[in-house]
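Multiple structures follow.
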Structure I
Amino acid sequence: MEENLEVHTISQVDVLKGKSLIDTDGLADLLVEHFDHRLHDDPTTSLYEDSFCPDSPIVDSIIEELKESFNRFTGGSIKLIGKWSQIHEPNMSTNTHAHYPADVAAVYYVSVPRGSGQLCFYPSYNRFNPQIVKFQPEEKMFLLFPGVLEHSVSRNLSDTKRISLSFNFSLC
């Protein structure tokens, strides 16, 4: 057996998917109240769909659950550096983007009408063989993923709003 055996991982992308047990009654209404408090006024940027997320005990519980899930999966710790809501009205989508310089990004689905779109990840760095990995959102589902992972949200083809929370974390 070779004693100088080395393993070099060139590319590996892990996405942690979970389902929350937190009671989120009233959260959708709270977020919709702040829908017009957009984080950016330019409709040509992906930030245009982002709305202010107020502090609340429900949101705090979600953040703690995300941190605990990350720790259970990786053994590491993360610290919140940003949060916002995304409310997609019918026909809205989000262009491809990443959350750099955040180490870890997360999404939590509050309200997911049937046909309201998918989260699409682009983990391939080979432009000749692009890869798309799609996740079909469900209410109370969350995903944690590397902040540098490019992703988009497909068009909301339902006739009602899709509501989610997004978070950025740094490693501790």
Structure II
Amino acid sequence: MDNAEYNEWVPAGALVKGLFAMISLLIVLVTFVVLLFSEEPFAEEIIGLGFSWGILAFLLFVFWNFRGLRIRINSAILSVDYGLFNKKSFLLKEIISCKKTKAFGRYYGIGVRYGIDGSIAYTTSFANAVEIAPTQGRVFVFSSKNADKVCETINQRKPT
């Protein structure tokens, strides 16, 4: 999207980064302990180590993919990208309302979440979020460091 009038990067929260670091460290430590205490590498140990490093590689990809959320607003479109596969766009003229909210009380987690009310959320932390109500489709919630500024920009740009 060219000529973005508002552009924001919302990185993953400290909880996600900390959990990822702990799991990665655990896999690396277990690998070194197994290698240290094995007299000769047996086929089972090698397969197990390969499997654990495969899990670590997968976790690295998932963390890299969901490392943050990109929000862009231009004169006609709101675009929210969360990794390679999760992208949402709305025409500003099709947005009924925009308001600041908290994602934790409704979605109880981080990532791509579905609410019991049928809404969808892209959350990177338990902090502030923006709730968009389109004319058609589901209510959409996404994390933002500047939720008030996002809503102000959307409300200024959408036609009356």
Structure III
Amino acid sequence: MHVLYRINPATQLLMKVDDGKYRTKIIELDNIIHIDQDPLEIIDENCTSSGASLEGRSATVRRILNSNTNLPIPVHVHEGVYLFPTISTSNDNCIWISYFHIFSHEPLGNKSLITFQNGQQIIVDLSYNRLDKQKKRTSEVIAYFYRLGHFPNYCFRKEKQLQ
């Protein structure tokens, strides 16, 4: 299996687009990339290249959280790359957010404004409480892998704090 895009510590989010040519828009710290592959295909290829398929990782997370919906995914555990979906992954408006890039989030009506560590912002169609729940669920998954001894150096890297 050839990975067209390697999700990495600079990856902030993946979102589905439908512009006729590309199917995914990827926002990195200082780059925007368009890929002709669905977000779930990209995530699955990246999980598989790290030792387990998306389905295998989902099964582990289902067991950790005792839940079947909107599961966060540990994509590259040793690099600190954990993604969580904003809504059902079958919904075309689903955005996959990288947990460690979030600086803050705040309510914006029935949506949320996410500010990333580098100051970039995005409005997501998810209430503040549901976004907060997704972050907490992802932190449970991170804690699980931490207890297994899989905590990456990336998580301890000093980020440039917003002024």
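Every number here is computed from the coordinates shown, using simple stated rules; none is lab data. The structure displayed is predicted, hence computed values, not measured ones. Cβ atoms are built from the backbone, for glycine too; each structure is taken alone.
Could you tell me which structure in I, II, III was used to calculate helix-only ellipticity at 222 nm (-39500 (n - 2.57) for each DSSP H run of 4 or more, over all residues; to 500) as -4500? It would help to have the intermediate numbers written out before the result.
Numbers: I: -4500; II: -13000; III: -8500.
The correct label is I.
So if we calculate distance in nm of label points 7 Å out along Cα→Cβ at positions 43 and 99 for every structure here (I, II, III), which label has the highest result?
Details: I: 2.7; II: 6.4; III: 1.3.
Structure II comes out on top.
Using the calculated result 3.5 for distance in nm of label points 7 Å out along Cα→Cβ at positions 27 and 59, pick out the matching structure from I, II, III. Let's see the in-between values first.
Values: I: 1.2; II: 0.6; III: 3.5.
Matching structure: III.
Name the one structure among I, II, III that semi-axes √(5λ) of the Cα gyration tensor in Å of 42, 14, 13 was derived from. List each step's numbers first, then the result.
Details: I: 29, 20, 15; II: 42, 14, 13; III: 21, 20, 17.
Of the structures listed, the value fits II.
Which of the displayed structures (I, II, III) returns the greatest value of relative contact order in percent (Cα under 8 Å, 6 or more apart) on calculation?
With respect to relative contact order in percent (Cα under 8 Å, 6 or more apart), the highest-scoring structure among I, II, III is I.
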